[in-house]
1. Which structure, out of 1, 2, was Cα extents along the principal axes in Å calculated from, if the result is 65, 53, 39?
2. One of 1, 2 was used to compute helix-only ellipticity at 222 nm (-39500 (n - 2.57) for each DSSP H run of 4 or more, over all residues; to 500), and the answer was -13000. Which one was it?
3. Hey, P(r) over Cα pairs in 5 Å bins from 0, in percent, for residues 112-247 alone derived from one of 1, 2 reads 2, 9, 16, 18, 18, 14, 10, 7, 4, 2, 0; which structure?
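What follows draws every value from the coordinates through simple rules; no lab data is involved. These numbers come from a predicted model, not from an experiment.
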Structure 1
Amino acid sequence: MRFDLVDLRLFLTVVECGSLTHGARAMHLALASVSERIAGMEEVLGAPLLERNRRGVRVTPAGEALVRHARSILGQVEQMRGELRNYATGLKGRIRLLSNTAAMAAFLPPQLCRFLAAHHDLSIDLEERPSVDIVQALVDRRADLGIVADVTDLAPLQTHLIASDQLVVVAGGAHPVARKPAVAFADILDEPIVGMADTALEAHLAERAARLGRQLDYRIQLRQLDNVAMYVEEGIGISILSGALARTIRRDLAILPLSEPWASRRLYLCARDFSSLTPHAELLARQLLQSAP
């Protein structure tokens, strides 16, 4: 069985576009040429890859398997090209690291600073993403390492505990809860909420509220912490945040822990397979694990 990279890229494009016609247009090829190449792939494989219909195409079980492997192969090729390109600029390796908001706020900055100072020939592609997106990116081999909270399903990945984080309530100084040492989740369910856009945390809080037969009243959800803090200070609502993130707020706001045991979250370093990491990603993983409590 011999498929070249063009075949694999062409097949993925057709599947993602949903039709031979749109796939051919995206690849700047004639429709007849695309049809012929996919027919050739099916002949070599001995099984149909696509089901044609009036609306376009749909992958067969064999096609689904090919999609999975093609994405993996093409992803590795792109990673290889990127790493080889780095040699021309004096870098020996680049690590793709995804992190949730909590780890980005406190745990990662000093760790990455120390790592890059010790390894001048390495570089890190760091991106902040919701935990659920990080898990999927690792499964799809679009990142080397990820740091996520345990409010997300981590079953497809290998994990190591590296830090803990407490969920806290952030309120204006004049708010009634501001004078309390801690607050119960049930006591703030009637409060308007200024949310931080974090899909995993939002789902986690919604599930906890549903257990009490309630739901959170989000007045607005924002992506920037400074904006969340501004809205809270103006009395628009209170917010529920990662404690590590809340400690970076520069405004005069009350920060108090949620009293429930489930409000103590754990942060995990994750990989699809730690044993198959690139040598430079393994170096970073080792340092992060050595710094774990």
Structure 2
Amino acid sequence: MDLKRQQSPFYELKSSAPGLSLVSVDTTNVDNSSGMDAATLNAAVKAAVESYVTGQQPKYAFSDATSSGAKADFNVGFKDGAILPSPTATFSAIPQDMATPLVSAIYVMQAKSSQTSGGNTLMSITLAFSTVTKDGKEVKTEIVASEAEGKTPGRPRLSITPDAGSFPSVYWSAQGVIPGALQSTDFLPSDGGELFKRVLADAVGYHYFPLFGHELSERYTLISDGGLKEGADAAKAGNWDAAITSWEKASGSDAKAHYNLAVAYMAKGDDAKAQESLSKVSDVPQAQDLANAMKTRAAYKKIIDAQP
């Protein structure tokens, strides 16, 4: 049984000029084989952020504040070939009269182009993002890597640090793409410049989309085996309280019942009880999806709590 829950928006920008100010794009130490110099790469990143922010409905303001004197020092990098798991950024000198409630800085870590064995262009970019409120309260800091091979069907592949829970599937759903089915008849461009734009657009879009108004669909699978059917029928009818009562009677040491209870509490918005029920679950394949959804909820809660 699949269930959907709609919430929109997660982030209400409370300002006379809702939007984003970009205070720095650092290309100083980029690992660069993209064919673009630092200035061109810097301009491309700025343009991608402006295009994403102003393309939202209702439209938001974008401010290029890279000459404001504000900056962010990123603690990011690689160790033994892997990205460090907990990126941080420290902002300094954010002007008090910043026009928008959100302020961002970006550090370009990699921008690479290579050829595959089949002769296609493989383009990748790795960006460290940090977005804070204009008074410096952290909203979201992460590293997003985006990669795509030209002349192949589908969308760029994303990887995110730290663990993003089910954020990637939430992002793709917002783009109208079925999670887990990124392949399509839409072929990626063969031209290196156009391919770079696609890769960059998804890296930028992924970071910023939860910060602006949008709808989220959450889908969970309930288990209706044996004594769990009565509760599943109640849940299907929208009666979550009756479902919880039924599953509590059946729970005991039944991991499937505890899993269903976790879903029910998630649907009711009681994340603490959902986590308590989920902690009693083992050997239920669907539990990992639910755990990822809870990580996503926690990340959204951080965003909500940072509202100016």
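1. Considering all the candidates, the number was obtained from 2.
2. Going through each structure in turn, the value belongs to 1.
3. Considering all the candidates, the number was obtained from 1.
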